[in-house]
Structure 1
Amino acid sequence: MSDITGFFSGRLPEQWFTEAPEITVDREEILVIGRVAAPSTGDAGSGEAAGETSQEPSGETQRAAESGRISRFREDTRRERMRIADEAQARFGRKVAWGAACGESREVFTQLAVPVMTRLRQPERRVLDTLVDAGVARSRSHALAWCVRLVDQHQGEWIDQLREALVNVEQARAAGPSA
């Protein structure tokens, strides 16, 4: 992954993000999410001269401003992001997805939805069918994705520990004898 991180560190324009982007990699996709500068939502000079204090923007106003900033970034950088994505895809053999974060807002612009095959026995199928019948999910596929998100949400720390352990296994393999 260090070669992918290095590629994007060297290739991304410095003025795009306020900090190093978050880069997540799996077998099919590279996801690059950068933090863009937060917009100012205060009313500059509207009453402060008369002794009034400026008020903090409402949460709704702030979210709207952040969403607007993310949309502007998406449109302004589209051509260059696609050029960088093409280079990365040719080099690493994975699709590239993009996103941006601003304040408390986070948006992923494009992301793969990869089909995954699984064999389930009747008890597992019944769980999925119950979710579909109850209107929680549109289909078995959607129900399975919902279950995976739920595990990630509630067992995220444990999943992170597994990922860290896998990194250590990969490092041990790389340091071991070659065949």
Structure 2
Amino acid sequence: MCKQCELNPVYEFTNKRKLCKNCFSNYFLKKFLFIIRKFNMIHSGDIVGYKKENNLKGIVLEDLLIFLRKKSGIEFVRLPNSKANKIAVDSSLDSEANEIVNLIIKGNALDLKKSLPVEKNIVKPLYLFLDEEILLYAKIKNLKFKQNKKEGNKIQDFINEFEKKHPEVKRAVVNSLLELYK
């Protein structure tokens, strides 16, 4: 049962806490706002551009930016648009962990800064979300998206298998990077 409202759960955290649809939606939106604040991504007066994509992460990012516009009045524009002073990209915890491990294995540790949540004028509002959380949010909100073919590589497959046996490993990889650049 959902810890807060006693309804059937749709999501369970690694600590066994469970959430129903409504509570998960609220958690997701609060976490989105937390990410924006924690990493100081978007400020009043910013014009944030984003690429209109019909894939899962692109549709969820657009939905969240619309939510933020209604809540804060910040202006969002579809790219290409020269008015934007920041660009929001749909990078998640899964894609960032994969990129970090790839860079380390290939010996490109100097490029690790590109995997930070804010790099120059690029912001990543989905930075701390797992792909499975993003997918569940899209399903709960009935967002229509185009399913992409899974294009994995050996390293990504290894990380995904490792995550099954050791939950939170992707989060640990990203948190380690954040610690390096504190």
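Throughout, read-outs are computed from the coordinates displayed, never taken from laboratory work. All values reported here derive from a predicted model rather than from experimental measurement. Cβ atoms are built from the backbone, for glycine too; each structure is taken alone.
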* Asked: One of 1, 2 was used to calculate percent of Cα pairs over 17 Å apart, for residues 75-122 alone, giving 45; which?
  -> 2
* Structure fact -> One of 1, 2 was used to calculate helix-only ellipticity at 222 nm (-39500 (n - 2.57) for each DSSP H run of 4 or more, over all residues; to 500), yielding -18000; that structure is 1
* A value of 4.6 was derived for distance in nm of label points 7 Å out along Cα→Cβ at positions 3 and 59; which structure in 1, 2 was it taken from? -> 1
* Which of 1, 2 yields 41, 31, 19 for Cα extents along the principal axes in Å, for residues 91-162 alone, as computed? -> 2
* Structure fact -> Highest-scoring structure on Rg/Rh (Cα atoms, Kirkwood Rh) (candidates 1, 2) is 1
* Asked: In terms of distance in nm of label points 7 Å out along Cα→Cβ at positions 35 and 147, which of structures 1, 2 is highest?
  -> 1
* Of the structures 1, 2, the one that 22 was derived from, the read-out being relative contact order in percent (Cα under 8 Å, 6 or more apart) -> 2
